[in-house]
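Heads up, there are several structures right after this.
Values quoted throughout were computed directly from the atomic coordinates according to the rules given, and no laboratory measurement underlies them. All values reported here derive from a predicted model rather than from experimental measurement. Cβ atoms are built from the backbone, for glycine too; each structure is taken alone.
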Structure P
Amino acid sequence: MIIRCIALDDEPLALQIITQYCNKIPFVQLEKTCTNPDEAEAYLKNNAIDLLFLDIQMPDINGLEFYKNLTQKPAVIFTTAFKDYAIEGFNVDAIDYILKPIDFHRFLKAIYKAREYVEFLSSQDLSLSSIYVKVNYEMHKIYLADIDLIEALDDYIKIYVKPFPVLTLMTLKSMSEKLPENLFLRIHRSYIIPLSKVEKFSKSKVQVAGKEIPIGSSFGNVYEKLLQLSSK
């Protein structure tokens, strides 16, 4: 699988190094390098790109803010001379965060992580519109658009659909693996929510289809993900 990339950095030397490194890796196709954020944003709007190499400290804009404001968000690897931004970088779900001067072996490690992520995304059936679950020895078809909430109840899960909820013998983890990641989000060890049904949210709870759901303590990135989605 070929990974299509672009790079944005205000330093031509940094772009030259990224170009050299990409040319050494057969499955990486660096399509464009930019020193201007507007040029990079325009290219991303009009081209299908898998991966963005992005500097953080630039004269006109902070790379983190640039990425947050993108309409089309490819996977991102931050490249910067400032280690202080590492936590913020991972808060926007960066694939990796590489400090300059960039070492080729460190760069290669990040690329393999990116390839694994891109291959995973390509394996997902984003056109999936329904699933089948077993109810009383029969397979029932449930349309994803009809799901208001999914709740774990011991060895069962309860799927809230109208007119009546459906109870099926399955773990929440198994259900999570069946659902498209772009449509559903696990926010608690006992709850999966459909993103289209989110009415309001805070750092501690989400209201979905009129029901208030707590965000689990081990799901600390839920608020940031919902913020990202709400800004699109």
Structure Q
Amino acid sequence: MMNIPKVTKNLIIINVLMFLATMVAQTYNVDLARYLGLHFFLAPDFNLAQLFTYMFMHGSFGHLFFNMFAVWMFGRTLETVWGPRRFLLFYIVCGLGAGLIQEGVQYIEYVTTLSQYTQVQTSFGVIPMTEYLNYMNTVGASGAVYGILLGFGMLFPNTPLFIFPLPMPIKAKYFVMGYALIELFSGISNNPNDNVAHFAHLGGMIFGFFMIMYWKKKNKNNNNGTYFY
């Protein structure tokens, strides 16, 4: 951890500590995700602060590991290029953007499907709609991570990446575009057994794209057409 830039290192540490805290809290029958996960904004358990806190919560060790591996693999490069303040801002904005997109998608689902019901049949019985809305809860740093992937692909589009199980390296720009297409297809497919927030991932990418384009325009204006990150 000694050679990892400070923001990248601290983001990983905070996420790991929050996961450990979640595990410890469960032994006392306390569900931290109920308080810190991002609830649907019409749910009784929703709190505005959850738009920030949800990105430091994870549902499983695998969820945490792959997100933090991506933060380490790509985030340290972006932090080195941008500096700690800009990288942290980028990370947080992508996470917030992902949360806002997720809220929008859930609202569409609510208006088009759920609002006509007062009760919902679930695997554990019939529950009131207000209680069911509390189960629409999102956790994870994936939105911010997908923003990082997008940022790396835009800054270093031709960098070869060795991705298992591909037999040959793939350029970063194609890797990012491939992931975006997979997320878009998965989100549109709307598999009822899929609990991954695919549109939130795309939201992190979208907000990351507009941030980078804003910085690009700002840098050009401030440096007589010379663009740097």
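If helix-only ellipticity at 222 nm (-39500 (n - 2.57) for each DSSP H run of 4 or more, over all residues; to 500) comes out at -9000 when worked out from the coordinates, which of P, Q was used?
P
Taking relative contact order in percent (Cα under 8 Å, 6 or more apart) for each of P, Q, which is largest?
Q
Which of P, Q yields 0.9 for distance in nm of label points 7 Å out along Cα→Cβ at positions 187 and 203, as computed?
Source structure: Q.
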